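Take a look at these structures.
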Structure P
Amino acid sequence: MKVALIGYGKMGRTIERIATSRGHEIILRVGIENLEDFTAEQVTAADVAIEFTGPESAYSNLQFLLINKVPTVCGSTGWLQHLNEITSLCAKQDAAFLYASNFSLGVNIFMEINKRLAQLLAPYPQYDVAMEEVHHTAKLDAPSGTAITLAEQILAQLSSKQGWVNEPTEDKSALYIRSLRQDPAPGTHTVTWTSDIDDIAITHTAHSRDGFALGAVLAAEFIHGKKGIFTMKDVLGIA
């Protein structure tokens, strides 16, 4: 495939290394130093674009890519208030789009375990649940997109929880997500269910960016030649 990388920081460079090792060609690299290269002529030469930027630029980048009908994989977080608009634009343009809050294969399996654990514990109100996520200091959003996805999975199962908060609270109807920023920390997510008699905890710890990058490249390979709106469940064949 011919790949356009929109966002060429540490993650973009890791994706480049993984993609080229799998036989793909990077034909465009757009970072803050060469935004003028982000043109319709350049992006439409690519078979797929992989967008990893930040909350302030992702929405406009995605609009531009989909208007130009470039199949797009997005891993940026912090912009999801516009997700419905982007999926609607993708459908209107008859394009292809795949968003994931986390592309790691392990994290996506972890999410399935999280959802199942919430289903199993939902009938037992003696268990309360909280979450902690740890990332590097360069991560701009808190809580992480992965933590929000995990929280939404839990909230879908618990009538006792009405939403999540990112600061300590005495409100039992709120799911507390504790966010820590420290270096080095590619990413750790822990969900803990606590009762008077025991705790049940599940944890995913990333060792490097390679897992995220590989998942993004696999997602790009999956949507190549397709049209529609997809998730990592489609890539991994998770029902």
Structure Q
Amino acid sequence: MAAKRISDEPAYVLHRYDWSESSLILDVFTREQGRVALVAKGAKRPSSGFRPVLLPLQPLRVTYSLAAGGDAEIHTLKGAEWVGGHVMPTGDALLSGYYLNELLLRLLARDDPHERLFDSYAAVVQVLASEHGEALQPALRAFELLLLREIGLLPLLDAQTMTLGTLEADARYVLVPEGGLRESHAQDRASLSGAQWAALQAALDHEAPFTAALRACADVMAELKPQLRTLLHYHCGVSTLKTRQMMLDIQSL
């Protein structure tokens, strides 16, 4: 049986691993197929056309073949083309991009499409590559919210999770890993008002959720960041993500 081919699929390289002296294994986030593993044969050779293309945080279109039946764990890359549109992020933006890639690697199952999340990822990568540094942190928080919602790990933000009670606009609430959104207690280090949580939910429900969430997150950065960090670490099963530790190590130099 002839191998099935996936052609011109929008994609981003999340990570690459050495497979042999001349080849690479790629973990790739595609729009219609989800996260897939591809072998790029000969990609490390000086003459390979893959060498300047298979870079993280760059929009690509990839073509690859599946083994007979389409159930092979690692597929074979046949072609990759840089779509263009922006340059490689640098500095803090580059590290932030690696952080997003680590989240996707840890939280997305293979071969599970998330087209809306792919579009949000493409949007946040554009922010990372731009010179608008003030949008970097809100963009990261917006993507974290959209990622958690897409994979079913974010409760509704306009009601208390356990009781489904309506949020009071001026009361304070906190997002916790095992209890969802609940009333804030004195020992909670960070919380948002009911009105702020409701605004975040409205942004997620917007027809352009990334842009709306970016704007909503910009007003609540200090209080939202530690709550999302705790939630993400809980679901990733780690106390600190590798890329975050790298950022802390660099800042301490």
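None of the figures in this text is laboratory data; all of them are computed from the coordinates on show. In this text the structure is predicted, and so the values were computed from the model without any measurement. Cβ atoms are built from the backbone, for glycine too; each structure is taken alone.
Using relative contact order in percent (Cα under 8 Å, 6 or more apart) as the calculated read-out, with 22 as its value, let me know the right label among P, Q. Spell out each step's value before the answer.
Details: P: 22; Q: 15.
Matching structure: P.
The value 19.8, 65 for Rg and Dmax of the Cα atoms in Å was derived from one model only; which of P, Q is it? All intermediate terms of the calculation are to be shown ahead of the outcome.
Values: P: 18.6, 62; Q: 19.8, 65.
Answer by label: Q.
For mean projected area of the Cα convex hull in nm², for residues 141-196 alone, which structure out of P, Q has the highest calculated value? Walk me through the numbers on the way to the answer.
On the way: P: 4.5; Q: 4.0.
When mean projected area of the Cα convex hull in nm², for residues 141-196 alone is computed for each of P, Q, structure P gives the biggest number.
Suppose FRET efficiency 1/(1 + (r/R0)^6) of positions 37 and 181 (r between Cβ atoms, R0 = 35 Å, to 0.05) works out to 0.45; of P, Q, which structure was it derived from?
Q
Comparing FRET efficiency 1/(1 + (r/R0)^6) of positions 117 and 213 (r between Cβ atoms, R0 = 30 Å, to 0.05) across P, Q, which structure shows the greatest value?
Numbers: P: 0.60; Q: 1.00.
Result for FRET efficiency 1/(1 + (r/R0)^6) of positions 117 and 213 (r between Cβ atoms, R0 = 30 Å, to 0.05) over P, Q: largest is Q.
3.7 is what came out when distance in nm of label points 7 Å out along Cα→Cβ at positions 61 and 221 was calculated for one structure; which of P, Q is it?
On the way: P: 2.3; Q: 3.7.
Matching structure: Q.
Given a value of 0.40 for FRET efficiency 1/(1 + (r/R0)^6) of positions 77 and 93 (r between Cβ atoms, R0 = 25 Å, to 0.05), point me to the structure among P, Q it was derived from.
Values: P: 0.60; Q: 0.40.
Value 0.40 for FRET efficiency 1/(1 + (r/R0)^6) of positions 77 and 93 (r between Cβ atoms, R0 = 25 Å, to 0.05) corresponds to Q out of P, Q.
If FRET efficiency 1/(1 + (r/R0)^6) of positions 21 and 205 (r between Cβ atoms, R0 = 30 Å, to 0.05) is computed to be 0.80, which of P, Q is the source?
Numbers: P: 0.80; Q: 0.05.
Only structure P yields this read-out.
Of the structures P, Q, report the one carrying the highest value of mean count of other Cβ atoms within 10 Å over residues 45-52.
Numbers: P: 23.1; Q: 12.0.
When mean count of other Cβ atoms within 10 Å over residues 45-52 is computed for each of P, Q, structure P gives the biggest number.
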